[in-house]
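Please go over the structures that come below.
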Structure I
Amino acid sequence: MNRTYLHTFLVIWGLLGLLYVFLGSHTLMHTIQDSRVGWMDRAMLIWTKGGEVYAAVIFFGLLWSMHRGQESWKPVRNGFLAIVLLAVVLPQGLKSIFADYPRPWKVFPDVHDIPGLTKSFFKSFPSGHTAFATALTAGWARMARPTYQYPIGMVLLATGVGYSRIHLHMHWLHDVLAGGILGLGCAYLGLRLTGFRETH
């Protein structure tokens, strides 16, 4: 795991944890929904795609372009695919366990609609988008060439995806917290299980 990524993640997630302790998920949700503006809704609809398959395809293509034709490509490819697989299976497995856990749209249905958003009402825990984005960015920060790892930027990208899920009224803060931790675990396990060591 990239140390800068890990330390930055722990600081941000620690602050989010304190926010959860002192403010709570419901109060934070109300605060965000009361201050929503149209341009932010549109921006968050785009940013949230960082936790979807589009991001994985882009990351995979960029990693391939960095390592193509070199011995480093095979361990990078295997590590990345393992991370993606874990980041899909583990969050969805937990969602099936907590299938009746309501999303904000179910608990607070009177929030103004967001054009272009497909609402969901259950399977809130954990945030799959946040888990996927965290896994991808943590993997990138380890497997990309050192010049292009951008660990702090990668953490901010994943954090933005987590925020987008709250802004779009799709997840609670504690869903996002759990998703991020789960995604970090998926990246660690994927790299460990495939024996990934270092990108030179």
Structure II
Amino acid sequence: MQIKTCLAEIARQNNLAVDTLQFPDCEIDPAKIKAVMVNEVVPKNPNDWFYSETSDSENRRNALGVFEGAGVSVKSMQDILDLGIYITAALKTPKETSTVDPEVIKAQLPLLEAELKLFPALKLIMLLGDVAIKMVNMIAKKTTKKNACMSGAEGRRRHWSNTEFYWGGIRVFPSYIMTGKNLLIEPFKRDTISEDIRNMMRII
């Protein structure tokens, strides 16, 4: 499956302007994907996107770095896909301000919902940042009437309380956004994401 083509068609069906959206540009076998990592939003500069063709994409560099911190040797996005892990963004348009317009979330929610349904063997979803956590909780509440996981600090503190979250049999890890300068300013967030990746690898 060419995921970009697939998501573009889903976006059209939901009356979204495809030319304003950034999609993962990769070929995948949905049946081989065991984990999905959902970052918050795509970058303002498309050259910084995980799947950019530029040699030094900021998002890709961050992603490879947190995998390296987890002791998982990967050199490219394809290496991550080969592990059965697919990385995407909850919102396919950049944030224009520090907060996200609720109407943008509402408009793009069906796209993320359809994207997650593409993977029949999914065992785990890692939610990287508050927007991703909020959107998946909104999707979960439509069918289960409850959140998939706790939001904010309470969800992330599951490390200390041994709390496990599940949504329809799928393990859910609320974590920190893995892009932007925050990983340099607050290195404990990078360490937490890497710990989550180690746990993810054990599960899948």
Item checked: Ranking I, II by distance in nm of label points 7 Å out along Cα→Cβ at positions 150 and 182, the structure that comes out highest -> I
Checklist line | Which entry (I, II) yields the derived value 18.0 for mean count of other Cβ atoms within 10 Å over residues 86-93 | finding: I
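One of I, II was used to calculate FRET efficiency 1/(1 + (r/R0)^6) of positions 6 and 118 (r between Cβ atoms, R0 = 30 Å, to 0.05), giving 1.00; which?
II
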Next item on the list: Name the one structure among I, II that distance in nm of label points 7 Å out along Cα→Cβ at positions 14 and 54 of 2.7 was derived from.
Entry: II
Margin query: Suppose mean count of other Cβ atoms within 10 Å over residues 62-69 works out to 13.8; of I, II, which structure was it derived from?
Written below: I
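Starting from the value -22500: which structure in I, II was helix-only ellipticity at 222 nm (-39500 (n - 2.57) for each DSSP H run of 4 or more, over all residues; to 500) calculated from? All intermediate terms of the calculation are to be shown ahead of the outcome.
Working: I: -22500; II: -13000.
Source structure for this number: I.
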Next item on the list: Have a look at I, II and say which one yields 27, 16, 10 for semi-axes √(5λ) of the Cα gyration tensor in Å, for residues 78-189 alone, as calculated.
Entry: I
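Taking Rg and Dmax of the Cα atoms in Å from the coordinates of each of I, II, which one would give 17.0, 55? Intermediate values should be presented prior to the final figure.
Details: I: 17.0, 55; II: 15.6, 44.
It was calculated from structure I.
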Next item on the list: For the read-out relative contact order in percent (Cα under 8 Å, 6 or more apart), a value of 25 was computed from one structure; give its label from I, II.
Entry: II
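Here, each number is a calculation from the coordinates, and none is a lab measurement. What you are looking at is a predicted structure, and each value in this text was computed from that prediction instead of being measured. Cβ atoms are built from the backbone, for glycine too; each structure is taken alone.
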